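Every read-out reported here was derived from the displayed coordinates using simple, explicitly stated rules and does not represent laboratory data. All figures in this text were calculated on a predicted structure; none of them were measured in a lab. Cβ atoms are built from the backbone, for glycine too; each structure is taken alone.
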Structure I
């Protein structure tokens, strides 16, 4: 049996940048094992499968797979899947709808450029949360960095989440970010997180606020060029500082530069009543390929 697929590059405005995504927009009939096999075949950081919604008020149910496992929520698959459906004329005319993901309902808004769908922004499906600070020494050793290059302050490093957990670590310089390495054989202690999200405030670029890299070797992702769910976790963590005023706060996050696939993630967070009330992640995407994949019965 054949299933149609579309690939796109997400968190970029040009092909061959950003993060690759494969979308099967009509995935009814595929079981979990076949979905996992298809995701391994594409071998992108994620592949999504669009199914009828469980709640008729929502647009669709979306299952997200890395080459090795299913995820409850992920950022670039949400943006890319939403835009693939919008390009096909399957989204409401007002551009707002809800996708059902494993972590919960995800509200999405489509942005237009020259009257055509060009960007998408979603609200994280879960409120931000984070754990206690972790020791910097094992992390520095695993990354091949000096301990002083890990910023051990303001609650970091720690595990944080907005639907998918990541180990967040701030680095002291752009040079440290470029030199960091994390392989499948790393001696990083076991952590209950999808991956390791490194960032620095020293960007060397006045147009972005943060530079980042993400490693998830346990999921078959040596490095990811754009990770919206990790950006959501980071933005939610940064906006949790009690000294921040009420209202919206925003960060422009560059990722994938070291991989030759530059990406731009727009993160914004609303504080209300002394807490984080909403985390939103947005960005562009462009179509790249489409075709069919043969799936055995």
Structure II
């Protein structure tokens, strides 16, 4: 009985994530279109509501093209790995339809973030293309830079809640965290942009420099898996920001908060140009790392004082 319940929860969560990914792509197309003073997709279905499903069907029924000199098995495995890691991350979601039995969900989340760069590296290497390889190497160096500060910010919240579970975060009244630590929230938001390879940190997919980066040689269904993984990660990082800085998931306005953060991701893409690569390195190591480390020391000292005297 327990196994069947877990399977049903898996299926419901996976379907919910896939539907969310479909409509966030439509939201992005609409926002970017109005940013550029045009309408965007509005033909398929009522006001373009079925456009994401039309795009998905088009991509998955197209004939796949495999480069002659590519490493075929790793070439196919890398998008599947990236998509699978995205779905595994969503099992950390603290709700009745997710794997709330995972008590160390923060550890699982950090592990998924660390492993996800391997799929980009595998895709670039297996494509046997110089543009794809350069894009995957950029993604690797970029990950090493910002994940240090990202882990330190998470450690600050682990110190406050004394738990490695996101379910504890959801029950913590964290509305005041964003106002108490505005620099920390801004660092987390910018780091999330870098983690999901979104503008202005889309160095691994720099179209003006690397054609399309690590996914240059991909087409049809394998390319669609990369897109779905990217937008699934955007949704999850938006959820995590709202959970940590804007109140627990039990709040009735939580879905509005999550949508607002997802809108911010798209708004940044329509507004800012791509940064220089060395600027991100400077930002990550000389700005984000000291600030996040100081906040960790501050929260640790405050927790120690509270335990000692109260």
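Here are some notes:
- Parent structure of the calculated result 1.1, given that distance in nm of label points 7 Å out along Cα→Cβ at positions 219 and 259 is the read-out and I, II the choices: I
- When Rg and Dmax of the Cα atoms in Å is computed across structures I, II, the figure 18.4, 58 traces back to I.
- helix-only ellipticity at 222 nm (-39500 (n - 2.57) for each DSSP H run of 4 or more, over all residues; to 500) derived as -5000 - corresponding label from I, II: I
- log10 I(q)/I(0) by the Debye sum over Cα atoms at q = 0.15, 0.17, 0.26, 0.32 Å⁻¹, for residues 43-82 alone from the coordinates reads -0.34, -0.43, -0.88, -1.14; which among I, II: I
- Structures I, II, by distance in nm of label points 7 Å out along Cα→Cβ at positions 139 and 155: label with the highest value: II
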